[in-house]
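Structures are listed in the sections that come next.
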Structure 1
Amino acid sequence: MASIPGHGSGLVPTMGALHQGHLALIQRAKEENERVTVSIFVNPTQFAPHEDFTRYPRPFEQDVEAAGSAGADLIFAPSVEEMYPRKTTVIRVLEVSDRWEGETRPTHFEGVATVVGKLLHLTRPDSVYFGQKDFQQCAVIRRMIEDLHWPVRLVVCPTIREPDGLAMSSRNRYLSAHERQTAPLIYRVLQDVRRDLLAGVPPSQAAHMGRKELEDNGLRVDYLTLVDEETLVPVEKISKKVAILVAARIGNVRLLDNLIVDGSPELSGS
């Protein structure tokens with residue numbers, strides 16, 4: 001389903017605490033659509049009991065101003081009671097949600113799929129915009145849209161990074177000054193792993209070396225793995241586009257990142 005610039009409607013789902021990555025999504029949506037809706041909703045069902053739902057930043061007025069400046073025409077900011085009058089219906093996407101984040105956070109993607117499903121139903125966009133940083137989330141949403149035959153185009157936009165390479169995230173504000181200096185190592189390690197893979201190093205060895213470098217610098221690695229771009233199943237050779245996925249903890253902050261590796265000399269996702 002192609003997008004005609006200046007026609008149709010776009011949705012950018014967010015949990016607020018907007019940063020330049022969100023604003024890039026809004027700007028892309030505005031380039032491709034006549035009307036852009038930005039949802040601001042901190043979704044409780046995608047947080048586990050021990051996670052940071054209560055302290056998740058909520059600078060609502062600043063978010064509204066920033067979204068408008070980036071091109072948003074409408075802010076949709078429902079209450080929890082409006083989104084969940086009951087909690088008797090959920091959307092669960094199998095297979096692509098089972099590994100990686102699905103193992104570490106077992107209820108997370110059920111919450112994500114359910115809230116995105118509700119947002120798509122309530123706002124009825126022609127296109128919905130997500131960032132590549134949350135790679136598995138994008139895979140889950142893509143599968144949900146395909147399986148349920150929803151007439152919406154999923155647009156995955158490149159990860160927006162700080163000048164030192166750190167992927168922009170609302171959780172970056174939790175990093176201490178020392179942790180913030182260490183955090184860009186995640187992206188540098190991803191680049192090293194991609195270089196090693198393209199030089200012929202076996203995926204398991206390249207991932208092991210990357211994990212060791214992170215751990216040697218004090219990070220706790222939940223996973224660093226090479227997976228099929230669509231199914232997220234681990235791979236042992238590069239025959240088409242694959243993704244390097246990483247989740248690592250610096251202090252109490254858990255950060256995600258990824259890079260795409262193309263089996264051809266032409267690379268993407270940098």
Structure 2
Amino acid sequence: MELKDKIFSLKGKTQNYAWGGYSYLYNLLGITNTDNKPMAEYWMGAHNSAPSVILNGEEEIKLDELIKQLPDITLTNKVFNVFGELPYLFKILDVHDMLSIQVHPSKIEAEKGFDAENAAGIPLNASNRNYKDRNHKPEMMVALSEFWLLHGFKAESLIETTLQDVHEFNVLLGLFKSEGYKGLYQFVMEMRQEDIDTILIPLVQREIRRKQNQELSKQDAGWWVCKLYENQEKLINIDRGVFSIYFFNIVLTWKDRM
């Protein structure tokens with residue numbers, strides 16, 4: 001392959017996940033959202049499921065294929081010999097709705113999981129596919145606007161306070177004291193849906209009343225529970241992820257100081 005230059009225009013790939021926004025990325029990329037479709041992410045990298053392309057004169061070349069053919073020029077042989085690919089993926093996100101909880105494996109577990117799903121013949125784009133590649137997904141985020149997230153479990157003393165202060169969680173306090181984080185979280189994640197609803201429906205109803213009375217702010221777990229359910233006509237099949245909102249640290253990653 002002959003490259004016509006050393007600096008190239010890079011064209012990324014869009015991801016239209018349901019939680020995405022309807023304007024920011026469209027405006028950034030100069031695209032009209034004629035179908036009123038959410039656009040969640042813009043990927044600029046060489047991930048094999050959605051590689052960017054470079055414009056080599058009039059020819060479009062997938063970045064992952066270019067790296068495989070010319071590793072010494074694109075990455076240097078030293079980097080390619082260690083990683084075998086571009087070792088990062090740059091994304092621009094427009095988050096409109098709440099995302100799901102993510103659990104990232106270690107590098108060793110990612111490799112084992114990816115190889116096992118390949119051996120089982122599960123397609124990369126299958127809904128039940130957990131491992132899209134062999135990497136462990138450490139992340140660094142730079143927030144361009146106000147951005148709230150859940151990050152890691154609260155300290156042990158704060159978990160105990162939560163289990164004491166939230167009436168519906170009182171029954172879980174003994175479990176946490178005896179079996180710790182793993183026992184607590186495994187228990188709520190494996191509960192039957194009818195038991196989830198028994199515990200969480202009264203909690204959700206109370207948090208909605210509190211928000212209506214202006215008793216909640218974004219620092220409160222209940223505020224985010226209301227974001228999920230305050231406009232829902234009937235409370236049923238409550239997402240067990242609600243437990244995570246109470247058990248995890250609520251973090252603001254950007255604040256306008258003007």
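For mean count of other Cβ atoms within 10 Å over residues 120-127, find whichever of 1, 2 sits highest and give me its label. Working shown, then result.
Values: 1: 17.1; 2: 9.8.
When mean count of other Cβ atoms within 10 Å over residues 120-127 is computed for each of 1, 2, structure 1 gives the biggest number.
Quick check: 15.0 is what I get for mean count of other Cβ atoms within 10 Å over residues 8-15, calculated from one of 1, 2. Which structure matches? Provide the component values of the computation, followed by the final result.
Details: 1: 23.8; 2: 15.0.
Among 1, 2, the structure yielding 15.0 for mean count of other Cβ atoms within 10 Å over residues 8-15 is 2.
Out of 1, 2, choose the structure whose coordinates give P(r) over Cα pairs in 5 Å bins from 0, in percent equal to 1, 5, 9, 12, 14, 14, 14, 11, 8, 5, 4, 2, 1, 0 when calculated. Working shown, then result.
Working: 1: 1, 6, 12, 16, 19, 18, 14, 9, 4, 1, 0; 2: 1, 5, 9, 12, 14, 14, 14, 11, 8, 5, 4, 2, 1, 0.
Answer by label: 2.
When you work out distance in nm of label points 7 Å out along Cα→Cβ at positions 72 and 216 for each of the structures 1, 2, which one comes out largest? Walk me through the numbers on the way to the answer.
Numbers: 1: 4.4; 2: 6.1.
Sorting by distance in nm of label points 7 Å out along Cα→Cβ at positions 72 and 216 in descending order puts 2 first.
As an exercise: FRET efficiency 1/(1 + (r/R0)^6) of positions 136 and 224 (r between Cβ atoms, R0 = 30 Å, to 0.05), calculated from one structure in 1, 2, equals 0.65. Which structure is it? Each step should come with its number before you reach the end.
On the way: 1: 1.00; 2: 0.65.
Working through the options, I get structure 2.
Comparing 1, 2, where is mean projected area of the Cα convex hull in nm², for residues 56-199 alone highest?
Values: 1: 11.3; 2: 14.3.
For this comparison of mean projected area of the Cα convex hull in nm², for residues 56-199 alone, the top structure is 2.
When distance in nm of label points 7 Å out along Cα→Cβ at positions 48 and 144 is computed for each of 1, 2, which one produces 2.0?
Details: 1: 2.0; 2: 3.0.
Going label by label, the one that fits is 1.
For which of 1, 2 does distance in nm of label points 7 Å out along Cα→Cβ at positions 96 and 232, calculated from the coordinates, equal 0.9? Before the final figure, lay out the partial values.
On the way: 1: 0.9; 2: 2.0.
It traces back to 1.
1, 2: which one has mean count of other Cβ atoms within 10 Å over residues 32-39, as calculated, at 11.6? Don't skip to the end; give the middle numbers.
Details: 1: 22.8; 2: 11.6.
Of the options listed, only 2 reproduces it.
Only the coordinates and a few stated rules stand behind these numbers; no lab work does. As the structure is a prediction and not an experimental result, all values here were calculated from the model. Cβ atoms are built from the backbone, for glycine too; each structure is taken alone.
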